[in-house]
Structures are given as C-alpha cells and as structure tokens.
Structure 1
Amino acid sequence: MLPAMASKPRIAIVGPGRLGSALALELSRAGYRIAEIVARRREAKSRLLARKLRARGSVPESAALDADLIWFCVPDREIAVVARALASKVNWREKTAFHSSGALASKELDVLRKRGAQVAAVHPLMTFVRGAVPPLKGVPFSVEGDRGAVRAAQGIVRDLGGKTFPIPASHKAAYHTWGAFTSPLLVALLMSSEQVARVAGLKPAQARERMLPILRQTIENYGRLGPAGALSGPLVRGDAEIVRKHLNVLQKIPKARDAYLVLARTAVRHLPVQQRRKLENALRKKANR
C-alpha cells in the first residue's frame, strides 16, 4: 500500500481536454485537491481551469509533479510519449499514475512503472464532449494495472459515485469497441435517421426534437426489458411488406440503406420476430438489387 494512498491523494491532471477537465471538476467536487493542471501549451482554457480549482497551471517543461497521483488524460497516441517526457522530472517511487484510455492497457505507463510508480488504466465508460460536464455518479470505470494502483482507483471512483470493474489487458480493444457502439456509432445512426427524416420533409433540428421521446423510451425499455423486450415495429411483427417500403424509400439514401440492412438482419437473426423467413427474403432480395 502506498503511503500517499492512506488518505485522499493530491492529484495532478496531465491533459485538460474534455475528459481531463470534466474529471478534474468532478474530483474537486468529491473533495480531492487538484494540485496541478499540466497542459501541452499555455492557453486561456487551461489557465481558467487551474484558477477555478486553485491549482498550479503548468506545461510539461515546468511541471512540478509534486502530487501523489498523476492522472494522464492525453490522447491515446500521446500517453507513452508524455510519460517518457515526464519520467525523469521527479522520483516516482512514492507515486501512482493513471491513464484514462479505454483501448490501451496500463503498460503505456511502463516507463513510470520501471521507476517505481504504481500504474493503472482507469477508464470511465462515459461520453465527454465540448460544452458538457457529465456527472460521474453511477458511471462504470474499467480498471487494469498494478494492485496498489487499482486499489487507489477503486477508492477514488467510489468517492466520485461511480463503480469499478476489472478488465484484462488482453480485452481492452474489445471493451473499447463495445464502447464505440454505445455512443459514437449510436450518434452516427441517429445522424442517419435525420437524413431519412429529411426525405419525410423534416429539418434536422425538427427531427432531433421529435425523436427524443421515442429514443428515451427505447433506452428505458432496453435497460428494463433487454433487447428482446424492447424491440418493436415491423420486424417484431413480421411485416415484410412494410420493410420493403422502408427499403424503397432508402434507395434515395444508399448509406442509410446499408445501415438499415445490417441492423435489420441482425435483429431478424438474433431477436424474436414473427415471419422470420419472409423478413429474411425481403432483406435478401433488396440487398441484391
């Protein structure tokens, strides 16, 4: 057990981007002292965040790194590079280091591990976009790494109101792919639905506003009933003729049509539907035209 982890550690955030900034604010609200904000370059946004948190603002060349925990929130491709750049600045033997990549394992911080730090990959399964700071209460965090660092992460996430679960290093890429389906690819699907709405005479903003009630109910149904219980519409009813009408409309939007075919075939194959053979036939014939 690291001595610094006996009480709430002082934390330095390296990389105050969307995730790093949101994390710093939530950690501060949970009673953690943010000692330093290390940004790639001096800019107004990072200076403002540092002032708000009463933290030291710095760049890598001038970073003090005198906190107990150094949390790397830089882009995945930069984690190992930034860790190497900071490795010789301080004694890492009494420190813990996290990075927040969902796709990469804790070995990205091996240069610090070799210098005595306890390291872990600690990733919140949440979306972070400009202009929104999501609450972390109830958010699951995947953790992987050294025992002491994982133990520290469990305590911090608990204070944030989140929950941790282990993810083996060998499963990180699959875990992150799963995450891609839950948010960015879902956004791409919703964008496709806006394109279909345009064919029906709606503007994108109108489509978004009018889709929200059914989207919210669908997510609620999915969470409570699972995919089989949440499925509705012509697929679950086995209405192949309506599916053909959908595909005729989508001739005008080939990419949306491709997405429809992939998702419809997945539903027909894996979920309880009526008239499965007729649905498969309708999807197969249209796909071959």
Structure 2
Amino acid sequence: MEPVITAAGLTKRYHGTTAVDGISLEVRRGEIFGIVGPNGAGKTTTVEMMQGLRPSDGGTVTVLGLDPRRDGAELRQRVGTQLQSAVLPERMKVWEALDLYATFYRAPQDPEDLLRDWDLVEKRNAAFETLSGGQRQRLFIALALIGSPELVFLDELTTGLDPQARRATWELIRAVRATGVTVVLITHFMDEAETLCDRVAVIDEGRVIALDTPAALVHDDDDRQRVRFTAPPSFDMRMLDGVDGATATDRHGDTVVVTGTGPLLARVATALAAHDITPADLTVERTNLEDAFLALTGRTVRS
C-alpha cells in the first residue's frame, strides 16, 4: 500500500528541550495507524507538524504528497482532524456546527447524511453543552469527516469517557476506516491501540522506540505471563520462593501477582497447595501491548 504520510528525521525543540527527536515513520493508505505513548512523549507535537499546525526544526514530512507548511490550504481540504482540545460554543446546536463546518470545504458531505450515519438525528437541535461525552465524540468525528477527507487524525478521542462510551467510540473508529478513510489514532491507552490498530508506533521521549503490528510487538514479549490471586491475611510471600520460571513476585494489598515464563499457573498452584492454600480466583493473564511497552521502556505508561 502506498504511504499517505512519510516522516523522516522529524524534530521539534522548545526552549532548548527536544520534544520530538528525529521521528521517522510511514502511514499506509487504508490502515488505522496508532501513535501511542505516555503524555509528554511527543505524540501531539508530531501530529501537529504533520498537519502543518506547527513548524518543524528539522527533518521532512509529506502528507498525501504535499508539504504541510507550504501546501496547508490544499491539505486542509483533504484531511480531517479531531484535536484533543476540540470544543464548540456551548449553545451551538448540532446541526449548526455541521452546517458551519461544511462551508469550510469545496466538496463537503451532506450534513444530514452525517447526522444519520453517526446517530445524531435525534440530537440535531440539541445544544453542544447538553450532549453526553459519547455524543460529543460522535459529533467531533462527523465534523472531522464533513470535508470528505482521505485521511483523518483522531487525537486522544476516548480520554475522559467511561468504559462503555470508550468501546462504542472504538466501533465508530472502525466505521470511519470502513468508509475508505485512513485513520491516524493518537492515544496513550495501550488496550485501545491493540484493539483497533493495524500498526503501532510506540513513541517515548520524542523518539519512535518500536513500530510494528500490535501482535508482533506483543510477540516479542509473549513468553511472559502473570498469575494473579487474592492472598489470605496470613499469606507469607516466601511461600512462593523457588517457583520455577518466576521472575518477579509483587503484592498490592491482598492481591499477589507472579510474573514469569513456562507453565506458571500450574507451578504457582503447586506451591500454594504445598501450604494448603487454594485461591478461588487464581488466574493467568496473557502478555499485552502495555507489557510490551514496559519491556521496551522499563516503566509503565504515564496517563
């Protein structure tokens, strides 16, 4: 697939601090491409340079074959954006927002079609301030799509949403890609990237530290697993000493987590049985993208 975004050595500095440190990547047409990492990693700055919203201090970037800074006006006709800080006037009605945004583009979609496609027909006369978090996200997606874009950027789309609204928004993102639009999804939620993205760039401290499919990133760390159980008050962590394959044991309140490799569940169960302990909630968890991030960076994701 042809690239719709090509970045090479992209760099940005603020007052002597390097926010983006030589990022190079390609986004292919038709994919959901994830840019993940903790807050402050340089994700949003990178995307702003791709959109021509912020000048770079080094490197090059082309989007749909255009230079974002030189060809910004043309690029804005072909790219949709939902920024992390997106907001509308509180009293603006849903239909008014769509009609206003339609005037920005030379070939907009019909606002009525977007109201129907994104389940906003019943809210067409509702003021922005009355919309729920999920309804606002659907409206922002509709606004990002009203110009019939080839490429859309969705920045931290599910931050602040409850779990049900987050998962509903995931389905909306899949629906965007199903219309033939390439999606760049910026998030610090690893489960979101693992669920939605065809490929993921992991960014930390302004650099791409890994770029591959979620499955491939997890595969590099897939021998590790975690066994978790609730410990009785009298539980002594030394009971787990000598469990073959265990690389770490941690206790958080009454929850014990054993990390390691091999048939870890059976080995932990055997060690506990030797002390007449049989937890009802003894479970094993597979390695996920957050584990892979931890293995790559040596620390957990900062939210």
Structure 3
Amino acid sequence: MLRMSFLEHLEELRSRIIRVLLGVGVAFVISLSFCYPLWNVVRQPATAALQTLGINPPELVAIEPMEQFNTIWVKIPLLCSAFIASPWILYQVWAFVSPGLYRRERRWAAPFIVCSAGLFISGGLFADFVALRYGLTFLLGLGQGYGIRPMVSISNYSNMFFNVILGVGLVFELPVLIFFLTLLRIVSPQFLLRHSRYAILAIFVMAAVVTPTPDAVNMMIFATPMVLLFFVGIFASYLLVLSREGRRFPWHKTLLIGGIVLLLITAVLVLAITKYGVHLVPHWPFFLR
C-alpha cells in the first residue's frame, strides 16, 4: 500500500480532474461532428410517443431562437461526450483511489472500468428505449379528448431527456458503488442484507424523483431494475469477501440451477409465441398479441 501526504493527495486530485476535463473535451469535439444524427436519436422517444397518440406531423417545436442551437450544438454533444468519455473518467477515479488499496486489490482495475462503463451506458439505453417512451406516451396522452393538442418544446424535452438519461445512468452504477464500498471495507454483505429494507425504500424514493411522470406504474419501471441492481451489488460484494477469505463460490451448482431456470423461461416464451400468438416488438412492453 502506497503512502501519500495530504498535499500529495490534493495534487493527485487536481491532476486527475484536469485529465477528466481533457478527456471530456476531446469527446465533445468528436460529438460535434455528429450533432444532427445524435439529435435524430434523442428525439426518437418524443416522436414515437406523438405517433402513438396520432399526432401528425410528429414534430417538436422551437419557441425561442436559441433553443435549436443550445440543444443540438451544446447539450446533446455534452451528453454524448459524457458517455463516450465514461471509461476514461472511471479510469481516473480508479487511479486516484488505487494508492489506498492493497496490491492484490488493484487487479480489479479492468473489471471495475468495464463494468462501470457498461452499467452507465446500459442505464442510458434503458432510460431511452423503455422508461422515456412509456412515460412520454402517458404524459402527452393525459389531455387527449379534452381539447388539448400536445406540442413539445425541444428545450423542455431536452432538459427532461438529459435529466432522465444521466439520472438512470448514474443509478445503474449501484452495484459498482456497493462493490467499491466493500473493497474499502466500509460495508459488508451482511450489513447490506440486514438493512436492505431501508435501501429498497431509498430506491423507491429515488425512482420517484428520477421518473418523468408521477404515476406508480412509471415509478415501478424505474425502481424494479434498481432493486435488482442492488442485490447484484450485494452478490458482487459477497464474491469479494469470499476472495479475501480464500474461499470459492459454488459456480457449478449455480450455473446448473440458472440453466434450468433459463430453459423453463425459454419454454414458456416458445409456448406463448407458438400457441397464443405473442410476438416480439422493439419497444415496451416488448411482447404483444
């Protein structure tokens, strides 16, 4: 374990922050080259919601002169640069805390970066393809039949889009956070399981804040994967503790049971598709008759 003074820690922190900003800056310049294709991706949830509600043409509107510039040329590249540079940012975080770890614990660097970046990007994709599309259709359809025609401003929409995408992306880092706290010996799997009821309550409160709609259905769409990620983090924490104690996890039995469960789920899906006419669709709820 390396030893560093307080001033050395501050100097190291300053260096890592500068490197993070440089990485985000490079990613931002790259993103500027794809502003309009990125905008087409960003507007898809709103366009799909308007099409579902029968609004023709399904277009967003610019109310103020600067809305288009701020959204397409500033906000979208910034959001994209955060996702592009996420592996670099996470590497700098790991490099900053690694001097406080034992040498045998530094081997987790590559899994930490890969898993963290993967979960962050997965959270953004989940928010884009599931949560936002369902939530927008619900919100925009509330006034239909009562003399209200939905008209979505690109500025208001982009603000909600970025808040939801970044919020869900950060929330999906929960397993990595739990693993990291266990690595630093701040929490343990037993402690997390013992206080899981409070964690689940906090997750539902967080889901109520992140979700773009006030109804319970959308809150459950956000909260369910967060709860699952919480227990995935506990499992990763348990594996770390087993590794420290020189014990092994019974992977053979676990994989056998998991394979049986997967086969049962596959059989149910095949039965639903062949006998009841259920088919896959590329949007929520993914299975329709």
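All of the numbers you see were taken from the coordinates with simple rules; none came from a lab. These numbers were taken from a predicted model, which means no experiment stands behind them.
Suppose mean projected area of the Cα convex hull in nm² works out to 20.0; of 1, 2, 3, which structure was it derived from?
3
Each of 1, 2, 3 could give helix-only ellipticity at 222 nm (-39500 (n - 2.57) for each DSSP H run of 4 or more, over all residues; to 500), but the derived value -15500 comes from 1.
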